[in-house]
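Got some structures for you, see below.
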Structure I
Amino acid sequence: MQEVISFIDYLKFEKRYSKHTLIAYENDLVQFVEFSKNQYEITKVDEINSGIVRSWLVSMMESGITSRTVNRKITALKSFFRYSIKSGLVLTNPMSKITSPKVSKRLPEYIEAEKLDLLLDKAEFTEDFDGVRDHLIIELFYGTGMRLSELLGLRIGDVNLAMHQLKVTGKRNKQRIIPLFTELEISLRNYIELRSSFAGSSNMLFIFESGKELYPVYVYRLVNRYLSIVSTRKKKSPHVLRHSFATEMLNKGADLNAIKELLGHANLSATQVYTHNTIEKLKKAYLQAHPRA
């Protein structure tokens, strides 16, 4: 449908959604369009009703797709039909009668502070450019809680060593300032000095020796490789380090609103999920220590 293309362009150029979100929304909508066409021979957006949407959702649940994934697709459809009504493409919203399936709460996975300290302080990072850069990447993820896309979007100008801070551009181009602690500041200074020999014309902070910018898969694999040294957890991604940052901050008594600002969350509810990890830790301690537990 041409309407889907127009909607994605709207999200890209007016709402400035991230590339990852745009791809997810487009894939979800294309799947729904194909389902409507194949099952009901519908090719126009104003012919879609709530029954067709429910049929698609049921077919996904029956095929084993998780409630979490189904809810993401519902979000894409809701956003699309809000846009369609606003644009005058449809008169009634078929999503108004759609309810999302319940999702079991999933606690964020994290790696214990002592293991990450061991990795950063004792692991054998090489002393050349690659080793200094890779150590800094792990240190930044754990020391700031930033996302993968945010790290790759850092520019040299975002680092302000004089003010001991870092400017991070998050979702929807929202910027925030993150303070730098001494060790992280020293690592940044050392890396930037080495980087000056390889930078070429790039102003991105993280590069290869060739001067080309790092890409997401490379950083994901790098983090996975180093976390495998100290953890046997199944998930070993940059986002696990983000979870580790938030969990450790909360465990050490940091204010929840402060953590929210550091993480760049739009709503406090997104940050509150980390309190569950703290509660689980308290339960474990209670069960191990109390004589009547």
Structure II
Amino acid sequence: MPELPEVETVRRGLAPVMEGARIVGVEQRRANLRTPFPPRFVERLEGTTVTALGRRAKYLLADLSSGEVLIAHLGMSGSFRIRGGDDEAVPGVFHHGRDKAAAHDHVVFHLEGPHLPKGASVTYNDPRRFGFMDLVPRADLPAHPSIAGLGIEPLGNALDGDLLGRLFAGKATPLKAALLDQKLIAGLGNIYVCEALWRARLDPRRQAGTTVTAKGAATAALATLAEAIRAVLGEAIEAGGSSLRDHRQANGELGYFQHAFAVYDREGAPCPRPTCDGVVERVVQSGRSTFFCPRCQRASGRGR
């Protein structure tokens, strides 16, 4: 499933096209994706203007002039394709062929705007149909089942060691599970949690609560972890995401952060840390693969 950097990359690719554009037509080519489309989906979209395109965790949020918000989730294989007139966005050096089968083009947004060529459109393609779209009044967005209860966004400076200490205090769950808990931190996924824990030299199996002192203070390890999370997400966004399996940027290019993976999907490879002679291992936690170096990511006790 695309993670936060992939979704942010898609948002950045779509924003110059969709923001300020009027939706003059919508082709809804099936009744449902993972869930049914909302009632009167086409009618509620046509004639509105996209005033802003944002993101919350792994959800794209398009504010409309009608006062509603279009919520979109990419699921496992969803992607958007931009078309300007007779030309699609020119792919770059990391381009791989993307799915163009009409059977998988489920929604087409036809756009007009002074910044757009005639015939501009954005197409949502989803071979596996695990994504979804919904419409909700802006005032009701915080209570939407997909948005309500989401934790803090991990990109800003609010994510620091002290905050992690407050989130992890008293938790017996493994560190990796705590980081993946969307009610604590919104948008983190398996790939970047593995990478951040490696950078912070923390064992993913360690109990989250042991990173907090007996007096409830955050340890230095949590400050390092917060920095690692922000750094790995920032680098992945600049790289255009990781493009595992079906992810594409909005212009069809593949991201290339996967070439910088230290541990993810590198089972049996040498640890890339120059001072470490360990080997990357894979274990399964809560049904997901965890990749880490057991030599430099050693479990340690409270207060370290």
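Each value in this text was obtained by applying a stated rule to the coordinates, not by laboratory testing. What you see is a predicted model; the values in this text were computed from it and never measured. Cβ atoms are built from the backbone, for glycine too; each structure is taken alone.
Here the criterion is FRET efficiency 1/(1 + (r/R0)^6) of positions 128 and 184 (r between Cβ atoms, R0 = 25 Å, to 0.05), and among I, II the highest value is seen for I. So distance in nm of label points 7 Å out along Cα→Cβ at positions 168 and 200, computed for just one structure, reads 2.8; which one of I, II is that? Source structure for this number: I. Just checking, which of I, II has the largest value of Kirkwood radius over Cα pairs in Å? Going through I, II one by one, Kirkwood radius over Cα pairs in Å is largest in I.
When helix-only ellipticity at 222 nm (-39500 (n - 2.57) for each DSSP H run of 4 or more, over all residues; to 500) is computed for each of I, II, the one that comes out at -6000 is II. The value 12.2 for Kirkwood radius over Cα pairs in Å, for residues 176-223 alone was derived from one model only; which of I, II is it? Computing Kirkwood radius over Cα pairs in Å, for residues 176-223 alone on every structure in I, II gives 12.2 only for I.
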